[in-house]
Structure I
Amino acid sequence: MTSNTAQQDAAVADKSILANSAYADGRHLAARQSIYRWQRPQYDLPGIVVEELARTSGTVLDVGCGNGTFVSRLYKDRPDLRVVGMDISTGILADVEKPVLVADAQALPFADNSADAVLALHMLYHVSDIEATIKELARVLRPGGVLVASTNSDTDKQELDQLWARAAGDVLGIPEGPARVSLSSRFSLEKAGGYLRTGFKDIQVRELPGTIEITDTAPIVAYLASYEAWADQCGVPFHETVGRAAEIAAATIEAEGSFNITCLGGILICRP
């Protein structure tokens, strides 16, 4: 598969696209989250974060909190913590437990050494300057604090990459179409350690491998369609390609019984 173009990378970190389209509300994020219902083994990501914060007290900042999945779990399991959700999009914060702030991860509205833990879960690939943002996350942490970050591997969901390229090729009438936009490639599991060392010395990685087994095309369609905000960067008619991908996936399910997707994500526990 070809790598992301510079245009795609720029679009993944475009603040206007993020705030006004990709995460204007929780729909697209929820569609991407929902495909993991069919993953084996199952991982309770919010539960893992709660575990990692077992020795933390005080203030936790969830930077790029999205639809508040982790904020909600912390409120439920750790009501003793002061949890603040932040995101660049006003719309996606509408249903997140308060307090919340509209804020840019690259310029957090908090003083030095003011947080006991910071969460940056599946979001550092969306910032334009990853190294500067990591230094900003380190700045607001108190001595002894922890950053919990997460992302996906470069190998994550390769079957969907292959499906998209084949569908795009069919739509364009060529053997293989352009690669689909990858969100995590700018800050993948393989790249994350190098970036995080700009602000943190102790970095522990917990890999979360699995397989998603799909017997109905609906979750695949929903997942691929959730990238609509970046349709202009795909180099192919977006909705036609999603439709063709659904046809190919349906044929695979009919012939093989399921469409299987290999996954590899990871949680990174970081201390200054």
Structure II
Amino acid sequence: MKVVAIANQKGGVGKTTTALNLSAALALRGQRVLLIDLDPQANCTSGLGIEPPEDSSMYSVLIGEKTVHDQILETGRENLWLVPSEMDLAGVEIELARSDDHLTRLRRILQALKPNDLFDYCILDTPPSLGVLMTSALAAADEIVIPLQCEWFGLEGLAKIVHVIDQIRSSDANPDIRLEGIIMTMYDGRTLLSRQVVEEVAKFFPEQMYKAVVPRTIRIGEAPSHGKTIFEHDPTGIGAQAYGAVGDEFLIRRAAVGPLLAKH
């Protein structure tokens, strides 16, 4: 099981939308996916149309009262499971900050899932902040995928999150963490700005930037309000095509990395 954090400390960049629809794309391609909603706003949870029972988030797991297995819910979609979120999860920030192992606790919890071989991927939807939940997710992840809005402020946010990843790596909390990819979101090919931002990212992160880009479309924004993924809400639209292409590229990139790593 690979743990993949979908991370960007800047809000409004399509982070939760990407976590949700990438997970759905992988599930549709036969991958067994556990989606963990680590954002107390619980948008990933509501975006799947799920009203979880009380005390079903990672809060109880992180404070040692329950296991991850206790909190896993069926989503009604084949190959896709969810650990939901709730507002109480915000309180765990304070409790974790007091502990000496706040950076590594989530990593240890998720490591325990790996030998069971129940899932191919664990996708972490992180909050739009640089608090304890976000840094814990980065420390727990094997790989980081950054959704990046096609605006100049997005480039500033990219520099910050890359710096935080470097800090996590150098702190020994997760020395093997890898920036796997950058997914350009809210792309509008009619504007010079979108094209320029894509060119800038491609210049500095040529290997990390996905070729598939996610367009700015109202259908992608509508889907969560109906409790649906883009594949359920508008299966033939450009949004579904885009996230389908992202899912394909996600798997192709890992197939390419596998043999390369085996040589070393």
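Out of I, II, which structure matches 51, 41, 37 when Cα extents along the principal axes in Å is calculated?
II
Looking at structures I, II, which one was helix-only ellipticity at 222 nm (-39500 (n - 2.57) for each DSSP H run of 4 or more, over all residues; to 500) calculated from, given that it came out as -10000?
Only structure I yields this read-out.
Given a value of 15.9 for mean count of other Cβ atoms within 10 Å over residues 157-164, point me to the structure among I, II it was derived from.
II
Given 0.95 as the derived value for FRET efficiency 1/(1 + (r/R0)^6) of positions 29 and 133 (r between Cβ atoms, R0 = 35 Å, to 0.05), which of the supplied structures I, II does it correspond to?
Among I, II, the structure yielding 0.95 for FRET efficiency 1/(1 + (r/R0)^6) of positions 29 and 133 (r between Cβ atoms, R0 = 35 Å, to 0.05) is I.
Going by mean count of other Cβ atoms within 10 Å over residues 189-196, which of structures I, II comes out largest?
Going through I, II one by one, mean count of other Cβ atoms within 10 Å over residues 189-196 peaks for structure I.
With FRET efficiency 1/(1 + (r/R0)^6) of positions 5 and 117 (r between Cβ atoms, R0 = 30 Å, to 0.05) computed per structure, which member of I, II shows the largest figure?
Across I, II, FRET efficiency 1/(1 + (r/R0)^6) of positions 5 and 117 (r between Cβ atoms, R0 = 30 Å, to 0.05) peaks for II.
No lab work stands behind these numbers, since they all come straight from the coordinates. No experiment lies behind these values; they were computed from the predicted model shown. Cβ atoms are built from the backbone, for glycine too; each structure is taken alone.
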